[in-house]
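Read-outs: derived from the displayed coordinates by stated rules, not from any lab. Here the structure is a predicted model, which is why all the values come from computation and not from measurement. Cβ atoms are built from the backbone, for glycine too; each structure is taken alone.
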Structure P
Amino acid sequence: MRELAAQQGGVATAAQCRGLGADRAALRRLVCPDRWAAVRRGTYADPLFRAWPARPDPAAEEFHRRCAALLAALPGPAVVSHGSAARLLGLPTPPGRPGPRIRITRRPPAPTNDPQRGDVCVRDYRDADVRVVAGVPVLAGARLVLDCAGTMPPESALAVADAALLRGLTTRAALDGEAARQRGRPGSRRAGLVVSRADPGGESWLESASRWWLLEAGLPAPLLQVRFADEAGSVRARVDLWFPDRRTVGEADGAGKYDEPGALYAEKRREDWLRDAHGVEVVRWGPVDIRTPRARAALVERFARAFARRS
């Protein structure tokens, strides 16, 4: 059972266990808190299996287990897809608690309704786009980015696209090709805009989402992760956004950035050096500054004032 479970994400179904010789009484003895656990009706998880043993994360392990159990319980082949695939791959997803349902994709012909409580998309996919995450098949690559662009808020889809490029899950050419193949489908125009704005320099959900909203407000496209050096040529700073024509730096301050002792002081020294040595404006913001239309408008106005001072 353990060998079988390792091949399908750490889970096995009751039918599979009976095929290996475990009768109902043996299964009842097996399923208890310190042994195998029932993930869903008729599907059990190996307590020793870890999807990511090097970096323990109970929430991620639980989600992986649920995905594996759903696929094992289905009567036909399927892959985890859309935002659920992005989460399994560790890509940035929208903040907040994810929904309870898992998104999967099946090749046609297949029913779109699923009694196993998963959201089903029935569309063909290429085997080359499938990656296996600790025994769970996941629809990844350019197809994942386009799927997310059609179902997620666009700023979060851009975060997935940026991260997919950064991690080498896809390429610019592959994204453009997939966008061309999906042209004419519902939502393809917005998906194409997400693809055109994707950049591997977006290193967090906040950076990518902020860039989306700044571009939507009409700001020029910034350069990402630009390095600033001192007179000796040593790099002293790397900034999130750089508007060279306006001599303005943008810095997205996510949660936890200043948790380390002395981090806030060091960041203040870095910002003062940027202003003094390079004569730039610096605009900083956090998640609350892009949460609502009013907050985003205020952030855009701050950039406008910084641009005006440099001009």
Structure Q
Amino acid sequence: MSEVLSQNEIDNLLAALSTGELDVETISNADEKQVKNYDFGRPTKFSKEHLRTLEIIFEHYGRLVSTNLPVFLRKNATISVASSETVTFSEFSNALSNPVILGIIDFAPLKGSVMIDLATNLGYAMIDRMLGGSGTPLERNRDFSEIEMSILQKIMIMLTQLLREPWKNVVDLDPVLTRVETNSQFAQIIAPSEMIAIITLNMKIGDVEGFTNICLPFITLEDVMDKLNTKYWFSTMQDSSEDDYKDNIESMLRRVVIPIRAVLGNSRISVSDFLNLQVGDCIRLDSKVDSDMDVFVGNIKKFTALPGAKDDSYAVQVTSVIREED
């Protein structure tokens, strides 16, 4: 395409210059490239795409935690991703107060470690709940006792084990909790100038609410950075079939422990007779010696059986199975 101006274009250009509508300096600087400042002290190692993928991973992680944590606490828990950002490790560690609850996790097979920073008010509430309390935090922070640290370590192990499934589309993790620190000075896992990604989870247990920060150093995730994008993430997701889903549910149900009790019989006596019972007294039951016993699974009658013994233990022999339709 020819760049030669016509006479009308030349006349219009000269008229614009003479009236001041067009500036010569503006024309001369039009082709200059804009230069952005680059801070070498804070190199951009995590892109927005990386942070978005990490948010997706930890949204899945939050759902797993909110399902498994109530098993320990017997109280509803809600976890959601609040934010994601990149900072230097020194900025993260300087913002921590003492005491803290820091779980140092070996992120095998990736090199290096990651950290989980659990808010102290959540830690106190979990300890109170697991020791039989209502789950209220302390009004003032204090150091943790050895018993409390043992309880926190069990919770951290559970939080560590739940990291496997959300990361399986990126890497097959085998995370191991190496230690739990309550002093941030003893948790210097990388150089202060190294860049990290911080995923902040908003955790609510009953009426207690706090933040949990997951610290992910770049040097730990460097080998899988190419996989931390949404395109790769969704392309590797495999839809499990309905049969696989049923098999997984069945395998989990088979590991559930259920109470079973065999009832010899029942009897009704007065309170005065009950108070006067002595060793050697006989209580007459409503069942005969040669009749079958009722065997209950939970509170549901499922079997009939005959009493007996095996080795040095009491036992029953199942004689019939009671179906739902029966």
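General remarks:
- helix-only ellipticity at 222 nm (-39500 (n - 2.57) for each DSSP H run of 4 or more, over all residues; to 500) from the coordinates reads -13000; which among P, Q: P
- Calculating Cα Rg over 2.2 N^0.38 Å for structures P, Q picks out Q as the one with the greatest value.
- If relative contact order in percent (Cα under 8 Å, 6 or more apart) is computed and equals 11, the structure in P, Q: P
- If you line up P, Q by distance in nm of label points 7 Å out along Cα→Cβ at positions 14 and 278, the top spot, with the largest value, goes to Q.
- Structure (P, Q) behind the derived value 13.9 of mean count of other Cβ atoms within 10 Å over residues 70-77: Q
- For FRET efficiency 1/(1 + (r/R0)^6) of positions 46 and 94 (r between Cβ atoms, R0 = 25 Å, to 0.05) computed as 0.20, the structure of P, Q it came from: P
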